[in-house]
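There are structures below to look over.
Just so it is clear, none of the values below were taken in a lab; they were calculated from the coordinates. What you see is a predicted model; the values in this text were computed from it and never measured. Cβ atoms are built from the backbone, for glycine too; each structure is taken alone.
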Structure 1
Amino acid sequence: MIEDKNMRVENIKKRVLVTGGGGFIGSRLVKTLLRKGFMVNVLDVQLGSLKGEIGPNLKLIGVGSDGLRGGMADRSLVEQAVKNVDVIYHLAINWDWGLQPSALRLADLFDVNIRGTLNLLEAARFHEVKHFIFASSCAVYGEPEFSPVDEETVCKPELSPAHLSAYSIMKLATEKLCLMYYQHYGLPVTAFRIEVVFSEKESLLSALGKEYIGKMLRNEDIKVLEGEGCASIHVDEVVDAFLLATLNSKAYGHVFNLSNPATYITHHELYRFIIKLIDSKSRITIIPTGRRISCMPESIEKIQRILGWRPQKTKEDLKKAVAETVRSIISQCKA
């Protein structure tokens with residue numbers, strides 16, 4: 001973790017709000033803020049990874065409320081959460097991570113996420129919140145035609161894979177809403193386009209789905225596209241960036257990529273590692289492709305230059321998380 005001397009979070013005088021504080025990134029951020037002595041409000045419909053977390057500096061709001069009507073979608077809960085807050089870290093998202101949602105389900109999901117974000121922005125504006133930090137996603141780029149993928153790259157989220165395109169569009173829409181409040185209302189806003197996240201014990205890489213692990217357990221051959229790979233970032237590196245940007249005027253009005261090029265891994269290398277890990281007899285067939293492969297590591301030059309942020313994790317750290325994830329999937333398959 002970065003040292004306190006590199007942060008401006010010490011300028012926080014009131015409370016902070018973390019929406020989606022029970023989630024993968026949100027819970028790590030909440031625990032870090034609490035450990036540093038800050039008073040933290042959490043707005044979420046479920047405890048998630050904060051289960052068992054108690055203390056005088058932690059205030060939970062909205063837990064147990066309806067996913068489509070509660071949490072950030074409920075203006076009274078948002079008002080309660082934002083009152084007496086200096087900084088908002090907006091990580092909350094209501095999404096169906098299963099198959100492609102139906103049109104009706106999509107309407108509900110867009111409604112709760114866009115309306116919820118607007119509720120938070122309006123409350124932040126009314127209460128004169130000092131900094132609004134939004135967790136966007138590198139998925140907004142879709143499948144860029146050129147590299148490097150920096151913050152000026154044209155976003156084409158509609159070109160993302162079918163299961164991801166609606167999510168990518170929603171993320172870009174809410175990101176732009178946040179930036180609109182900076183441009184027209186002077187609300188200090190920073191947006192981070194975050195890559196796929198991993199921790200010490202878990203990786204969220206889509207290439208680690210049960211389908212792929214199951215094939216390797218059955219010693220079936222695996223097909224990969226030539227050059228296809230996965231970019232990622234450790235959850236602590238995300239938290240470091242959030243804290244480094246907090247109340248830092250250099251970050252206001254900016255969008256930053258959050259990725260760690262050192263942890264980029266091709267699918268061929270990833271599956272070769274897993275095959276060896278589980279002693280599988282699967283063989284990998286590489287399929288040539290004439291098109292540019294997506295999921296290339298994004299440029300982090302901007303955040304390095306403006307905020308001085310540097311990722312610290314290595315590919316070995318990612319592989320440790322992959323190994324833990326694979327073991328967990330195998331245990332679930334055997335259960």
Structure 2
Amino acid sequence: MKNKKVVILFSRLSDYMLTMFNSYASRESVELFIFIKSPDEKEAPFVLNLNEKNITFLNQDHFDKIKLIDKVEEIDPNLIICSGWSNHKYNAVINKFYRKKPCILTMDNQWLGSLKQYFGLLYSRLFIKPKFNKIWVPGSTQKAFALKLGFKKENIITGWYVANEKKFTKQRTNINHEFVFVGRYVKIKGIEELWNAFIKLKETTSNNWKLTCIGTGELYEQKTEHPDINHLGFLQPNELQEYTKKGGVFVLPSHFEPWGVVVHEFALSSYPMIVSDKVGAASQFVTNQNGIIFESNNVNDLYNTMLKIVSLTNQELLEMSRASHSNGKTVSSENWINNMNSLLENAN
């Protein structure tokens with residue numbers, strides 16, 4: 001039986017999406033043709049193995065609109081999946097094929113109610129939504145946006161982003177007194193507020209908690225130095241996996257985070273959570289049982305949240321840890337595979 005073909009017009013590749021694509025292609029009768037952007041060597045220098053079975057990776061930077069359309073025509077896919085609507089070359093492909101092939105839109109945008117988004121709704125309903133059969137989004141915050149774009153509930157799929165379950169699933173019997181941040185060293189991640197809140201915590205209370213920050217970016221050279229703050233730099237996925245085995249409390253103080261797969265990774269790793277109210281993945285993985293959501297860009301609120309955590313007993317932290325693990329399992333690779341199979345079945 002001939003393998004079905006899927007063209008995925010993607011953005012920059014991450015380890016978790018590579019793992020998901022590989023898991024699917026290695027167990028199903030399918031060939032994936034994935035167009036990707038050149039990696040971000042400065043802030044996310046991932047080393048990825050792109051020699052995967054039944055997957056062909058193509059750098060979209062090497063194609064102009066005409067050549068990209070010709071390449072997709074040559075592939076002759078059963079299904080086209082497109083990441084967002086801001087890439088003019090990808091839009092050209094959709095314009096060419098949406099009457100012939102089922103096209104699926106993916107996005108991680110949150111509905112913010114901004115003036116720009118309101119203006120964009122009319123444009124989307126007229127020129128974007130009609131070209132796609134369904135939309136596949138990470139979670140409920142994006143589903144709300146998809147509904148406003150004009151997609152019916154039955155045409156909205158959730159669970160597009162999935163953490164690497166094999167790497168990060170772990171239950172634990174002890175919680176280290178350590179706050180852990182993973183992300184880019186840029187202002188929008190709220191890392192400066194995190195440093196300030198932690199130093200205030202050390203200055204105003206007697207505690208043995210430490211802060212570990214993992215990542216790199218434009219603020220790395222201006223990072224705050226403190227005896228109890230560890231800066232580990234950028235870690236490859238396998239290195240991060242090893243580090244998560246230690247346990248602790250995860251902190252993501254972003255000013256804006258459309259989703260944040262790292263929240264899923266640390267939920268599966270059984271970390272209690274502190275995240276800002278601007279983190280999309282909080283809607284899926286953070287509840288009163290496993291974490292605290294604080295006001296973004298508010299050092300005092302973050303400080304008070306960290307103060308609550310350090311006052312908890314080990315048993316209370318372990319209960320939060322178990323709740324995190326349970327929340328992390330609500331999104332799975334198995335569901336992702338079932339969704340993709342359903343899309344391909346309906347593409348016949």
With distance in nm of label points 7 Å out along Cα→Cβ at positions 228 and 252 derived as 2.5, matching label from 1, 2: 2
Parent structure of the calculated result 20.0, 61, given that Rg and Dmax of the Cα atoms in Å is the read-out and 1, 2 the choices: 1
If semi-axes √(5λ) of the Cα gyration tensor in Å, for residues 204-315 alone comes out at 35, 15, 10 when worked out from the coordinates, which of 1, 2 was used? 1
Taking mean projected area of the Cα convex hull in nm², for residues 84-123 alone for each of 1, 2, the highest value is that of structure 2
